[in-house]
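Participant: See the structures that follow.
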Structure 1
Amino acid sequence: MSALARTPSRPSADPGEAARRAAPIVDWLIHSERLKPGRMVLLLGRYAKCLAKAGLPLARVSLHIRQLHPQLAARSLVWDAETGTATELGHEHSVRDESGYLASPVRIIFEGGPPIRRRIADPDCPADFPILKDFKDAGLTDYVMLPIEVSGGDVHAISFATRAPAGFPDLDIAILEATLPAFAAILELQQLRRTARDLLSTYVGPNTGDLIFSGAIRRGDGEIIHAVVWYCDLRGFTALSECVPLPDVITILNKCFDRMAQPVVANGGEILKFIGDAILAIFPCDSGADAVCTAADAAIRAAEAAVAGISALNQELGDTGGPLVHCGAAIHVGEVMYGNVGAADRLDFTVIGPAVNLVTRMEPLCAQLDQTVVVSSNLAKASQREFRSLGHHAFKGIAKEEEVFTPV
């Protein structure tokens, strides 16, 4: 029996009784819940309901999980007995410096501290965490937070609260502690899957990440798809990088990429890669005219928004006295091979084909013809927008001249 459950005024719970009561929950976690690849918010909800069904007077359960994620430091999931559902909230990396986190029991557990218990209804209960006042106002009487240790040395945290007048019996605390290792094992399985998906989505895009996670991992794996191919490149960035300190160069480049990338995602495109100071993206579509029109117009909107975003960024850069940057985008539509290429042990999931070759060769025309967006004749035919011809142009390695256009 842990020291958490023992108090001077109460005898320890019977370990045998705790093990007997916990056994069905542990069995359910290992033999049933282990096979469900669902979301963690559903896992927490099912776990809380299973504990409540076993007689534990739960009013609230919260789970706090560290994240390996470029934007999030942690996720919090909260189950409420009144609604019977759990909700999820992400915390950005800046949360580590926020007063709410610094004064929370979560920080204590994350930093390797011991389990925490506060008998909120007790007049002598320490008010060492500001959140305890909120819990007391909500009618909670007892609060327990336990560490969840997983492989690799990481520690997550889970808390349980009740409105029972006498708080948690010692037996209930023992049951929670007895079921937690099995819950931690299932949580770690789901967390590993989620982290893998998050990282794949971050580095190769959500759709491509799903394909890789589903098994498209061999060199040559892929498919021929019909897609709008979108290529946007910065101009003037080399000159800027020559006169700005390297850390500032990276900051400015990331700001540029934000303004170029966000419109792609917002309009239904998928970014495949960052190439130096350029972005290659696709807007997948069926070969039917209606679908192509939708993707074509979406790609043009993304390009125009990227140009506007870089223009707005220039106002910020202008205040520093540094050189300005501009961007140009080229758009084409056609068939591409979408899949794995590369060396046997170092692959890239991307698009290749004549359509990609053409769009990357078209983009320099933006600077040559003083335009921000240029599109191929195929794209102009597919789009519902109006265009102005920029004439026929020859491109290196492409036998036939291509007439290019710019949106009116």
Structure 2
Amino acid sequence: MKYYRSWFFLFFVALLLRLGAAGYWEYRNGSEEFYFGDSDTYWKLGQAIAAGQPYRYGDHAIHRMPGYPLLLSPLFLVSGHQPPIFAARIENVIFGSLTVLAVAWLAWILFHNGTLALMAGWITAIDPLNIVMSVLVLSEAPFCLFLVLHLVFWIKAFQASPKTNWFSLFAAGLFSAAAIYCRPSWLYFVPFAVGLGMMLSPKNYKPILKSGAVIFAVCTLCLLPWWIRNYYVSGHFVSTTLQAGPSLYDGLNPKATGASDMKFVEDFRNAEFNLSPNIAPQTLEYRLNQKMRQAAINWAWKHPDLAWKLARTKFFRLWNFFPNEAAFSDFVVKAVVFCTYFPVLVLGIFGVVRSLFHDFSVRLLWIPAIYITGLHVIFVSSIRYRAPAMICFSILAAWVVFGVVQKKN
């Protein structure tokens, strides 16, 4: 009973912190406009789903994965044509608070210790980055929850070996697909984790491969309707969206800095219209994606030294001790971010080293960090994108601290 009360109190405090942050953000920035341009796309697509209109943003038919817009759509059904943006913040606050509980649950499944699990939950609950990502109208809040639940059920299934836990594998596949429907960058995580896991544990490759194959199969079945829809719309197989090309060029181009600046898209569009004035929107979207992707690859191939320099810049932007954006350059903000991030990072790295003497299930806590880093030294980078990795690092940090306390006692 004591632990139930402790878990409820953890959730209650996490919820209060995020509600307070949502109210403060609304007070400081207003409720009429979005801070990030991505938010408007999610909002408009959620509105389209609720109204039963075609899933399009302007002349883009495969612009965003439908996961987060689908989660926003009930707000339009309940509140009418234009619900308050604050309602979307509250929805993400709930996702963020549930993520705190999911982190504690994941820690408990791994180490079967209530104190350690609560410690991991508290680290996530008070993490400023996690709090901020829980109040912005972006897909990170539900994505982080689905990611953690994906790991929860994968680890449960892996620990059940040699008796296969089919329910856990099925659930892991569902939450993996849910994560991809929110953030398409998660598409290749399962094969990446399986490959890395088998490299690190060659003697244990069978259960790793088996669990990963089942999860990937379930995930593929869940994504099949999206693939069919995309083929019907564009006439081509599109695994996630047609924003992969623009996103790649955003990270690899002559003016790239590591931060996002999509002004170049209009130049590509104008050039394409000059070539084909009567081009159909669905054809234009596909061709732009292909041309920007190829332009990014060509530039990186011709300028490997600049691409490598950009990769280093993006690495430091991702794992920076302080916010990269000027809007968050206040001394107090920098101090808070540093004091809550640096200790968890250092302890998490100790946890990574310690995990090398354990099985694949513990190593799954830091494989997301490797995967996310690999993505964002290619694409644009920001501390915003390390949020899922730090969620897992909070468990590693709690594991290290708990181990030290146990030894002293």
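Values in this text are rule-based calculations from the coordinates and carry no lab data. Being a predicted model, the structure only gives us computed values, none of them experimental. Cβ atoms are built from the backbone, for glycine too; each structure is taken alone.
Participant: Which of 1, 2 yields 22, 39, 28, 11, 0 for P(r) over Cα pairs in 20 Å bins from 0, in percent, as computed?
Facilitator: Working: 1: 22, 39, 28, 11, 0; 2: 25, 59, 15, 0.
Checking each candidate, the match is 1.
Participant: Computing mean count of other Cβ atoms within 10 Å over residues 182-189 gives 22.4 for which of 1, 2? Mind dumping the intermediate values first?
Facilitator: On the way: 1: 19.5; 2: 22.4.
Only one of 1, 2 returns 22.4 for mean count of other Cβ atoms within 10 Å over residues 182-189, namely 2.
Participant: If you don't mind, another one. One of 1, 2 was used to compute mean count of other Cβ atoms within 10 Å over residues 142-149, and the result was 26.2. Which label is that? Can you show the working numbers first?
Facilitator: Numbers: 1: 21.9; 2: 26.2.
This value belongs to structure 2.
Participant: When you work out distance in nm of label points 7 Å out along Cα→Cβ at positions 70 and 310 for each of the structures 1, 2, which one comes out largest? Show your work: numbers first, answer last.
Facilitator: Details: 1: 1.9; 2: 3.3.
Of structures 1, 2, the maximum of distance in nm of label points 7 Å out along Cα→Cβ at positions 70 and 310 occurs in 2.
Participant: While we're looking at this one, here's another question. Of the structures labelled 1, 2, one was used to calculate distance in nm of label points 7 Å out along Cα→Cβ at positions 14 and 358, giving 8.0. Name it.
Facilitator: It was calculated from structure 1.
Participant: When mean count of other Cβ atoms within 10 Å over residues 78-85 is calculated for each of the structures 1, 2, which structure yields the highest value?
Facilitator: Working: 1: 14.6; 2: 12.1.
When mean count of other Cβ atoms within 10 Å over residues 78-85 is calculated for 1, 2, structure 1 comes out on top.
Participant: If helix-only ellipticity at 222 nm (-39500 (n - 2.57) for each DSSP H run of 4 or more, over all residues; to 500) comes out at -24500 when worked out from the coordinates, which of 1, 2 was used? Could the numbers behind the result be given before it?
Facilitator: Working: 1: -13000; 2: -24500.
Going label by label, the one that fits is 2.
Participant: Right, next: Which of 1, 2 yields 17 for relative contact order in percent (Cα under 8 Å, 6 or more apart), as computed?
Facilitator: Numbers: 1: 13; 2: 17.
Label of the source structure: 2.
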